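Structures for review follow.
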Structure P
Amino acid sequence: MLLALVKSEVSRELAADWAMVRIREGAPEYADDTLVWTALDRLGGADLKTATGSYLHGQADFDSWLREMGS
């Protein structure tokens, strides 16, 4: 999903919603995978907005997150 967000294949809202479902479910298949939880946490905030209504995170952030994941 992070790669799809970086490539603009999905909206930031879709990516955030997808991640939040997994976070709420606890994603037991990834319980011990810190890297996955970091990615889910970041994706979950991909659609956050500032007080002025602009997005908190942009393409540069998404690119950085992907690099941090080692992809």
Structure Q
Amino acid sequence: MPDYQHVIPEEEELESTPMEMARKIATGPRIAIRLSKLMLYKGLEFDLETGLKMAAAAETITLTSHDH
């Protein structure tokens, strides 16, 4: 389960903490990450109904991929 409750790190950890998070994301499921990024970027262009359809399609792709 993703941890969305990160506290802003102390100044001495300000560089290492984001790099640790980036490494964790980079080693994750590639298809799911790619689709998540696409939905974030393109999501602002869709109305709610289209966005929900796109999210459902992305979930289907992710659940049937080798990433799952």
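Each value in this text was obtained by applying a stated rule to the coordinates, not by laboratory testing. Keep in mind that what you see is a predicted model, and the values were worked out from it rather than measured. Cβ atoms are built from the backbone, for glycine too; each structure is taken alone.
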Inset, instruction - Work out the source of 0.70 here, i.e. which of P, Q gives that when FRET efficiency 1/(1 + (r/R0)^6) of positions 29 and 45 (r between Cβ atoms, R0 = 25 Å, to 0.05) is computed. - result: P
Legend entry - Which of P, Q yields 28, 16, 9 [semi-axes √(5λ) of the Cα gyration tensor in Å, calculated]: Q
Legend entry - Read-out helix-only ellipticity at 222 nm (-39500 (n - 2.57) for each DSSP H run of 4 or more, over all residues; to 500), computed value -16500, structure in P, Q: P
